[in-house]
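Structures are listed in the sections that come next.
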Structure P
Amino acid sequence: MIEAAQDKNVMLSVFHNRRYDGDFLAIKEAIEKGLIGKVFHIELYGGGYGHPGTWWRSDKKISGGAFYDWGAHFVDWVLNFVPEEIDSVIGFTQKLNWWDVTNEDEVESIIKFKNGTIADIQLSTICSIPKPRWRILGTKGGILDEGKGSFKVITKGDKPGELELKYKKSSWENYYINIAHHLLAGDALEVTPESARRVISVIEAISKSALSGRVEKPAFK
């Protein structure tokens with residue numbers, strides 16, 4: 001599709017609407033401002049204990065597996081926080097409880113970047129004890145987000161302290177506004193097809209790793 005779009009000189013994008021979520025935008029801004037220094041470790045969690053959704057959300061033949069649901073957004077967020085080349089990924093799955101559906105009960109992946117940064121992503125429908133949504137460590141501090149409208153920023157070094165920052169307003173409409181500005185005024189496209197291809201490449205490598213039991217490398221790093 002990317003090659004066809006380039007050949008025909010037409011726009012191609014993917015609806016990564018969650019790049020415009022207020023929590024993601026606020027955390028991204030805090031990282032880009034250098035409040036916690038260089039990020040070297042990320043933990044991201046989603047889920048709880050409960051039966052997964054119906055239809056495509058629980059049917060592996062339709063969805064491709066649990067990582068192809070919220071995992072697409074989770075991986076996209078992480079790749080936006082760490083714009084570095086990926087070294088390798090490893091994936092794990094659990095199927096232990098919800099036998100009336102075919103998607104996995106829990107999926108997890110560890111992404112290793114070439115600069116040494118590690119990201120651990122977990123999605124679960126069998127997690128009976130909650131975890132924070134985000135736990136991000138940097139060389140000068142860290143971020144802890146429990147999904148309650150704001151997140152904690154802890155700074156270390158010469159001026160140790162603690163901040164509570166509110167989420168920004170979610171703005172999915174900005175996806176379409178950017179496309180309009182791109183087509184009409186030549187603005188840069190915010191969600192490029194290459195960035196979406198990279199997300200899918202990582203998820204495919206995660207799925208492959210879960211089956212092979214080996215560390216895998218994504219086709220597009």
Structure Q
Amino acid sequence: MHSKNRIVLLIVLMLFTALGFSLTICIDPGHQKEADLTHEPIAPGSETTKAKVSTGTRGVSTGIPEYVFNLELSFMLRDRLLEEGYDVVMTRESHDVNLSNIERAKIANEANADLCIRVHADYSSDNYLKGFMLIIPSSSSKYTAPIYEESRKAAEKIHASLLQISGIKSLGIRVRDDMTGFNWSEVPVLIFEAGFMSNPEEDVLLSTRDYREKLVEALVTGIADYFLTK
């Protein structure tokens with residue numbers, strides 16, 4: 001994080017703490033050890049349903065399951081956010097859980113999180129495809145219109161920060177209206193797709209401590225930049 005921004009944010013966090021307030025980040029490490037393919041409503045009152053928790057992908061080179069990568073990166077992000085003075089809520093801290101996407105959204109809602117970040121890696125049948133992307137809820141959906149603006153602002157700041165990593169490739173910020181975790185969310189939320197585990201080179205890169213640290217630092221900086229605009 002840029003030193004000036006960090007100092008400003010630390011002062012803000014100290015003032016919030018003194019006044020009895022805090023900034024809370026909910027981190028949702030995507031997937032879990034065993035998928036739950038029973039269905040749940042995609043949105044409140046909707047007759048459309050989706051699997052509660054899908055399988056996730058696996059590293060084509062490393063063999064690392066996505067659910068493992070997601071939790072490891074989330075722990076690193078949690079620790080850095082705690083160092084910066086945020087309160088952090090994790091939807092899961094182990095692989096042996098069974099948490100549907102509705103339940104994950106409700107954890108963030110009940111914590112009254114100021115921002116929820118859902119951590120994932122990506123897959124494509126095109127093994128040449130690589131790069132990170134951010135996914136946010138839709139402005140046109142009645143379920144997510146109230147959280148669209150803040151979700152977009154947070155994604156833009158995080159996207160700009162990630163672009164500072166040398167050699168990183170961006171696939172941009174994309175909007176989805178069919179994500180259960182978005183449609184049930186009452187707080188600003190985004191999905192961070194860290195890269196493609198189906199790309200042999202990017203899969204190996206995602207497994208390295210150095211690259212993970214760079215991703216985490218960029219996320220922390222982007223989060224700080226977002227809150228400094230509020």
Structure R
Amino acid sequence: MSEHGPHIEVQPHGPYEVTGDLPIRPRRVVRTEEGEAIAWTFDDEIEHTETYLLCRCGESQNKPFCDGSHGFVLFEGTETAPSSTFDERAERHEGPGVTVSVDPQMCHHSRFCKYELTNYFETIPKTADIEQLSMLVGMVERCPSGALAIEVHGSPVEPSMPMQVSPIGDGPLMITGGVSITRADDAPMETRNRVALCRCGASANKPLCDGSHLNTGFQA
């Protein structure tokens with residue numbers, strides 16, 4: 001591992017270069033028969049070298065690793081994600097004893113926060129009820145992109161997560177544990193516990209995922 005820990009550097013119109021022996025452990029969404037997302041399940045860790053390249057264009061035949069396809073398809077990887085912080089962008093919603101912050105630009109629509117009977121927004125005013133509060137905290141904690149954050153009685157509630165890369169099914173790369181990321185324009189991204197990076201190549205919020213994989217039929 002490098003002196004400063006694992007690091008991800010976005011290559012101009014190319015892959016993600018990962019250094020520092022960052023583990024790769026795929027995860028998948030557990031859904032009910034009705035298709036509602038309720039939990040995560042993990043696959044075995046993928047063998048890797050200390051430094052490796054992860055596909056960003058969506059065309060690699062060796063996913064999650066890059067095979068150079070970005071050069072053949074002339075991948076347009078210009079970053080369009082804002083350089084401001086989550087706190088600067090987030091909308092805040094108050095409930096009994098809670099504050100929920102949400103950044104819609106970071107959402108990739110995994111739907112852990114929206115069920116047929118309710119959603120995170122409808123739950124916020126009901127958090128004087130411990131069952132409603134517990135459900136809301138669970139929704140936020142399972143959010144893969146970090147688009148949602150919650151404070152309970154003024155204290156941030158955030159799950160402890162290992163430093164790793166988690167390719168999500170036919171979706172983005174979930175980066176957990178506070179891994180540092182540098183954009184292709186050399187600007188550092190805000191270091192957070194959860195970040196979802198686009199790997200279908202179609203996001204309009206690069207390098208972050210915006211849910212475009214759902215519309216393009218991306219298959220990993």
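One table, with the values for the structure above:
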{"quantity": "Parent structure of the calculated result -9000, given that helix-only ellipticity at 222 nm (-39500 (n - 2.57) for each DSSP H run of 4 or more, over all residues; to 500) is the read-out and P, Q, R the choices", "calculated": "P"}
{"quantity": "Read-out distance in nm of label points 7 Å out along Cα→Cβ at positions 128 and 144, computed value 3.7, structure in P, Q, R", "calculated": "R"}
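Coordinate-derived values only; no laboratory data. Small disclaimer: the values here were computed from a predicted structure and weren't measured. Cβ atoms are built from the backbone, for glycine too; each structure is taken alone.
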